[in-house]
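Take a look at the structures below.
Quick note: the coordinates plus some simple rules give every number you see, no bench work behind them. Note that the structure is a prediction, hence the values are computed from the model and not measured. Cβ atoms are built from the backbone, for glycine too; each structure is taken alone.
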Structure I
Amino acid sequence: MTDETPERTAHLAAADGAVIRADDVVAGYFPGVNILNGADLYCQPGELVGIIGPNGAGKSTLVKAMFGLVTVSSGTVRLEGEDVTNMRADQLVRRGIGYVPQTNNVFPTLTIEENLEMGCYQAPKKFSERFSFVTDLFPKLGERRKQRAGSLSGGERQMVAMGRALMMDPAVLFLDEPSAGLSPVLQDEVFVQIRKINRAGVSVVMVEQNARRCLQVCDRGYVLDQGRSAYTGSGKDLADDPKVIELYLGTLGKKAG
């Protein structure tokens, strides 16, 4: 158990009422080999929260641990006040978490419409209502509903993947490196879509390798380092913080300029 530092005391106080929160999470892919070493995170209703940090810092692992894909050996994950630590991913989807993995996030042989149907397979009666919501948000998906996902560009596939995750009307959406592998123009398009989702009332937690761009669009950010939350603050404050710039943005943000 970690010591009660002023930072942790502040985290616990600020996390009150959060839609999703991770407290002092220790987790890894193999027993005794921890990637996360006491990570903290919270997202309040309506927030867009970004997670940045160097390679191997545990960014994706933290999201996967909160989504039941990596075993948490100590610490807790709470969704709207309920302890959901190590709950199965399908149960978490039913309770209100959407998750978009970095790769293999669409069914390429299925149409856009069929991909969205897969998004609410646990509640098929919701399909019509949620399809309207998603296609109002992303009209292109409605216009091309019969097109196979495998024929889409990387940015369009990302839109389908996010749309599918929204089909169960999640309280919070987890995005794992949504701009990875995309051209700068398509990256910008994806970030615009993410803000659109957030403004539609969905809380978002986003792991992102494009650190500068992430901090520009998020309400609040976390810098993970060696499996811990090294810094947190508003996107603007982190982007302007000399320590964050020197230690992380110098390399992480070069692509964004």
Structure II
Amino acid sequence: MDLQLNGKLALVSGSTAGIGYAIAHTLAREGAAVIVNGRQQASVDEAVARLRTETQGTVHGLAADLSQAAAAEEAVRRFPGIGILVNNLGIFEPKPFEEIPDADWQRFFDVNVLSGVRLSRLVLPAMRRANWGRIIFISSESGVQIPSEMVHYGMTKTAQLAVSRGLAESVAGTGITVNSVLPGPTRSRGVGDFVEDLARAGGKSFEQVEAEFFRHVRPTSLIKRFATPQEVASLVAYVASPLASATTGAALRVDGGVVKSAF
């Protein structure tokens, strides 16, 4: 399928690894010019080199902390005409509720929510002038089923759903769409490293720990395994394309059936 992304400029925040990298890879493979973002120049350079080799696409690097206002403003000045914005930047950390200080709540909100709000606000004027654009928030099934082991993370993912729907309402009747994508447990770099550490500590294989996780922690999963970043990226790439022009204001699940609802 041709996703008709040739000539589109896409910014994927937090895209040097994991889901973000898979999204950047898929968009570049489909013909979009992609801006890869990370905080460290070395990791950005490595990701850009890999993408150029693997996709033969147009790939730009942006080493910047996009949770900071000045960095976000500079990014949009440096790359005018962003038509696709994927707000993937995010952090997570399991921690008992009683041990989460105010500073952590603020930090999670700033990185996971406000970064996407700010970038969306900055790219909207150009999208309005073009009467076309795609804004996508990478939320999580944790925004619907708040995990007790990281309530602060779940809070930010729910907030993204609210922002996404409200922003979609504000651009009603235009060629701009705004959606959220809700991955379930996904074998991103952070999750993979975490599970492998648990496996080593318990003298088990990755597969054993994975099976126990879905038996005890996410028993409602229908696929009974971690999704791959590519499985998430495939949905994001479609939503980012002109083909998805009637899909807006939606919370789209690629959660492996974890959320036990037909709607």
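Observations, loosely collected:
- log10 I(q)/I(0) by the Debye sum over Cα atoms at q = 0.09, 0.16, 0.21 Å⁻¹, for residues 99-234 alone derived as -0.35, -0.93, -1.27 - corresponding label from I, II: II
- Comparison across structures I, II (criterion: mean count of other Cβ atoms within 10 Å over residues 91-98) gives the highest value for I.
- Entry that produces 20 once relative contact order in percent (Cα under 8 Å, 6 or more apart) is calculated, selected from I, II: II
- Ranking I, II by distance in nm of label points 7 Å out along Cα→Cβ at positions 19 and 43, the structure that comes out highest: II
- At a computed -14000 (helix-only ellipticity at 222 nm (-39500 (n - 2.57) for each DSSP H run of 4 or more, over all residues; to 500)), which of I, II: II
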